Structure P
Amino acid sequence: MSDLGITVKKSEDLSEWYTQVILKSGLADYAQVKGCMVFRELSYAIWEKIQEIFNEKIKRTGHRNVYFPLFIPESFLKKEAEHFAGFVPEVAWVTIGGDTPLEERLAIRPTSETIIYATYAKWIRSWRDLPIKLNQWCSVVRWETKATKLFLRTREFLWQEGHTAHATKEEADKEVMEILNEYRDIMENYLAIPVLVGRKSESEKFAGALYTTTLEAIMPDGKALQMGTSHNLGQNFSKVFDIKFIGEDEKEHYVWQTSWGISTRVIGAMVMVHGDDKGLVIPPKVAPIQAVIVPIPYKKAETSAILAKAKEIHEKLQKAGIPTVLDDRREYTPGWKFNDWELKGVPIRIEIGPKDVEHGQITIARRDTYEKMAVKDEEALDAVKRLLDDIQRNLFNRAKKFLEEHITTVKSYEEFKRVLQTKGGFIKASWCGSQECERKIKEETGATIRLIPFEREEPVSNCIYCGGEAKELVYFAKSY
């Protein structure tokens, strides 16, 4: 990793390209603990942007942030059998504190349903206590045994997890969809990543949920990436944790619950979807730095005038709320700085040289298309604002075109396997609804049902695997 720039092409070796971009741009680094990572300043600033966006959304709808313990008693995890079976293979356990063996093993939080719901049972007594709509930002630990892939597959990662309790199923259903739509807005309008939405099959739903809804994106190698999920937990957890309330009818009822979450894997998706052979490309709306100003003095005599103008433009953009850096480091050449800021994915670069000073203009370079343009000083602010919007829109449209080109409808298992092998992407195929067919397809091809559309689509053939009558048209893909 000694080379400053990216040494492989994205189209030739996506995995190596991805790792180089993350390490060399300063997004993240490998930790000394196997399977873990360090979120460096740039990636954490992006995560803070996402936090800011989502916090504003959920606080507007009455949700509040809290924090529950990192340690979860084993007896809590075991209360919901399906949930326990789904998570136990990935749980890290604490068995000793100091020199004292623990009476009961403590799980290091793989997810917080159980410890939160044991508390809800204490807090909820009447219909007046509902709904409870809480969220926490935290880290979770899942003892992945597969190879570490920064942001996408690590033993510890950051996320938010929302947990709500409602009086009726209808309220819980509404909550699930409202959060799913807020997630979609973040993915598409901020991260500029188009997604497909739908529900998971019974085999792929969250352990212990009544049903799971999902957002799925496509990566450059044709694999799907789950960008977030929103679950209706039904009354499965409320019954085992005894979360009951006296309704307005003066009768006792179990609450209906939801949980939902997105994680730092969305940053990995952003890297893969938008990055290019020069490094990161960060969508303006989540970019910690939206513009960088690089002065280009050719002679000593010109330096003061160029720097004075650079400072003036810098102050103007900062006052307008556009996070901007003035890179006046003297130890680096302008060309080196160009490459460095391109590697870091800053959306706009502003160059100011002698001719710019002479002509009362600045030169603006776009990170997404490399296009350069000269803009008069008095038009600089409006031009930068307009370009940021245009870059955001262009990144989304480019990614949407790729997604649309990687959705293929097939009518036979042979065609399914051929498309999966040669093109990848989402494959729309007819399915009979049998978990056995779903399992066999996964075993034989590695593809899973990524989602079932909310609005039923008519099957285009019999079930591609067994040939029986198809019930639904579903989206398959290999995934991360």
Structure Q
Amino acid sequence: MRRRRVLRRRDEGGYVLAFSALLMVPLLVLSAFAIDLSSFYVRAARLQRAAEAAALAGVVWMPDLTTATSVALSTARANGAVPSGTLSVTTSSVPGNPHQLKVTITDSAVPQYLSDAFQPGVSITRSAVAEYEQPIPMGSPMNYFGTGSLNNSFPPRENVWAAVSGWCSAKENGDTRLAGYDNAYSGSGYDCSTANGAIANPDASSTGYLYAVEMPPSPPASVAVQVYDAAYYRSGSPSDQGLASNQNVTTTFQLRDWDGPPQNPYAHDVLSTLTLTTNVSGYQNQWKTVGTINNPCGGCVYYLQVSTLAGQTSSAATNGYAVRTAANGTHTACSSIVGSTNPAYSANCVRIYPHREMSIFNNLSGSVASFYLADISATYAGKVLAVDLFDVGEGATKIEVLDPNGAVTTFDWSTPCNPPAAATGGCSGTGVTSINPGVNSANQPYPRTASRYVFNDRRVTLRVPLPADYASRYGTATWWRIRYTVGSSASDRTTWSVGVEGSPVHLVE
């Protein structure tokens, strides 16, 4: 009896040993994959970070896919994704959006420590899509901008002059960049002296303003960039504003190349320069060429930079002018709006329009006038359009925003409450269809200001929700407008900018 029990125990011991040996195989496999799985996760995370960094770095060069690819590959290498026989880094544009870039990184030989005996050749692929929201075209869908009252050859009348102010003109007069001070008014003129209470303009930038010169895909052999009434004149120029007979404004125009960092056009090479002093002969009320672009790059954007002389005393005036392009030396008014007849649409229209900021002098001749604001495509559907108006609407009783169909739209608005106190009527409003800038207000941002209007020397931001059904609602129409209503006539020196809320460079996938 005892012998049978011993034999039975020996039989059970053999069974346990065999069963344990069988279990060791899947346990070892699971352990191998568990160890390698964490390694795979770390590798995938590194590849994802490299793909995202590469996409963000390269997308700012889109739609130039060649340069975007070069920058993306360099960035991927810097983040550990070095192309080899087993690791690939590829880039591609995204159909329907020329300002998106996709970067895909594949490692076909991921290091394995234990699992290769069971699952050899593990491959990991990670990708990222980045988008660069380009500065939105403003002010003009045509091959001219800022022609004011020159309606004989530029139908319809724009009612807007392009403009830059002298260093001593004061920011409260409407120029956010070139005015040296916020407040320089002394009661009878402008003295631009901190000793007398002038406060330095925190937004001052001697680089001035830019205009984009956008080439069509099939450009002409040459494009001349021309300026009307380029110099400041104390009298005899309807676009110029002078406060006294002794004011001087020196203006510089520089034509810049397309090739360079797209986020900083000021760093692009200068192709030509024109600098004009006050009352210089030969330019008053005439078109003159700043420079000519020969054999331009198709689909590329060149830039015209306009600035005034920093530190120039007795320069409390505004130089108004107009800009246009002339294909093969001849200007024929055209529009980039399909179906336009006044002026006529042309697929080869060489557009020129303000870049990022629109520094203008609104010269209104009637009681109601509308101006081109911004070209908003359906890719922005569902987002919020932010319209920044500085020192806006002096002399106007109502400002409205018109959608691409010409309908009045609702928006929220806000203006800084301080310094020193809230503007008359409050600092914000929601769901309104207009603002009234013609109200007088004793609460001015700074002392020694010449104007008493409610938005004098203040920024007003309009937040306009863009409908989710943008494409079906507006079709091919994309241009938004600003509409002024005035008592009879008015003039307004102001600076506008437009953007879509959100980071201009961001990941979308």
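Where a number appears in this text, it was derived from the coordinates with a stated rule and is not lab data. Remember, it's a predicted structure, so these values are computed and weren't measured experimentally. Cβ atoms are built from the backbone, for glycine too; each structure is taken alone.
Listing for the model above:
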| item | result |
| --- | --- |
| Top of P, Q by FRET efficiency 1/(1 + (r/R0)^6) of positions 192 and 448 (r between Cβ atoms, R0 = 25 Å, to 0.05), largest first | Q |
| Structure (P, Q) behind the derived value -11000 of helix-only ellipticity at 222 nm (-39500 (n - 2.57) for each DSSP H run of 4 or more, over all residues; to 500) | P |
| Structures P, Q, by relative contact order in percent (Cα under 8 Å, 6 or more apart): label with the highest value | Q |
| Comparison of P, Q by mean count of other Cβ atoms within 10 Å over residues 136-143 - largest value held by | Q |
